[in-house]
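Read through the structures below before going on.
No lab work stands behind these numbers, since they all come straight from the coordinates. Remember, predicted model here, so these are calculated numbers, not experimental data. Cβ atoms are built from the backbone, for glycine too; each structure is taken alone.
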Structure P
Amino acid sequence: MTTLIRSGTNARYSDTATRNIESILKLEKEDQKELSPYHRVSHAIGWFVGTMYFVVFECAMVLGWIAFNVGLAPAHWTFDPHPFPLLAVVLGLEAVLLTSFVLIRQNAIDRTSERRNHLDLQINLLAEEEATKVLRMLGEIAARLNLPVRDPDHKGLSQDTHVESIARDLRAREKKEAE
């Protein structure tokens with residue numbers, strides 16, 4: 001169980017929580033190390049594109065391009081007269097490439113999220129199994145001490161949970177709702 005221990009204004013986690021956080025961070029760092037240099041570059045570009053820095057940079061570049069080609073530069077230096085067809089081509093190519101970088105980054109984030117969801121499921125299934133065993137033991141202790149169990153759900157909760165049947169029921173309900 002994760003407990004938050006307060007010490008003055010600083011909060012720190014229990015040793016178990018700290019170990020768990022460090023383990024997850026270590027696994028994520030290992031995943032980063034396994035990426036090829038191309039993926040690292042595309043992740044960095046994908047990250048940068050999603051910031052205000054990129055928006056400011058992009059606006060400055062487009063405004064600079066237009067200003068350069070409409071009169072700030074001598075006439076013989078201009079290379080893309082109004083209506084700026086070269087700018088349109090460059091921005092179109094940029095859009096395609098940046099979309100690809102963002103999608104590559106999003107795919108990696110999705111894989112990480114999927115892995116975390118799978119880990120969450122495994123932990124939840126383990127916790128469910130442990131809780132069922134604890135309820136069974138408590139029921140046995142109550143029976144040995146001749147104590148009545150007044151909770152009507154106790155018997156059902158102390159039975160094994162059949163994940164496959166729950167998953168099938170969930171799928172059937174989803175299909176029914178989709179129709």
Structure Q
Amino acid sequence: MANYCNTDVRISGEVDNLQKLFTKIGEKTSFHTENYSELFESCEDVQDWGSKWQVIYPEYFTGDSMMYITGESAWGPADGLWKKISKDYDVHITLEYSEPGMGFAGITTWECGEEIDRQEMSYWQFIYETDTEYFWDEIGYKCECFTLEEVISDLADVYEDMHESEKERIAEIHKNNYVD
């Protein structure tokens with residue numbers, strides 16, 4: 001069974017292009033190597049989809065120049081799929097992904113099929129930078145099961161870059177939550 005990679009995708013562009021994409025997606029909530037081609041005229045230029053499947057939950061309102069898609073993929077992000085959508089639908093795509101089981105995350109951006117930015121980071125760095133409340137919730141859960149030294153080791157560079165008050169907060173959470 002695959003690890004799940006969480007994906008949040010923002011797609012922007014001309015209204016007509018987004019409407020075409022949304023129409024192609026239709027009622028489907030999942031694409032995989034067997035049916036990725038349903039979204040495109042041709043797939044001969046795709047060497048690697050990046051993931052064998054991508055679950056999608058699109059949010060789009062007719063006439064908007066922005067579409068949001070949340071979902072998950074197997075093991076890692078479906079980079080090839082999002083690159084191909086960006087190219088064939090002439091849209092700008094920003095993909096944020098995180099895989100807590102393997103501890104990695106990132107943000108990749110394409111413009112008309114060209115990758116224009118890629119940021120790779122640890123899962124902890126990603127949630128620390130993008131969702132502070134969730135970060136502290138996760139710290140609370142982690143502190144229930146692991147020693148303070150293990151928590152600090154897992155946080156690695158994130159811990160090193162933290163303000164002293166945040167480090168003290170982790171110690172306090174651990175003191176209150178750790179079950180020996």
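Cα Rg over 2.2 N^0.38 Å, for residues 59-98 alone was computed and gave 1.20; which structure, P, Q, did it come from?
For Cα Rg over 2.2 N^0.38 Å, for residues 59-98 alone, the value 1.20 is produced by structure P.
With mean count of other Cβ atoms within 10 Å over residues 147-154 computed per structure, which member of P, Q shows the largest figure?
Largest one: structure Q.
For FRET efficiency 1/(1 + (r/R0)^6) of positions 67 and 115 (r between Cβ atoms, R0 = 35 Å, to 0.05), which of the structures P, Q scores highest?
Q
State the single structure among P, Q that was used to calculate relative contact order in percent (Cα under 8 Å, 6 or more apart), giving 15.
P
Computing percent of Cα pairs over 26 Å apart gives 66 for which of P, Q?
So the calculation was done on P.
To which of P, Q does the computed value -11500 (helix-only ellipticity at 222 nm (-39500 (n - 2.57) for each DSSP H run of 4 or more, over all residues; to 500)) belong?
The read-out comes from structure Q.
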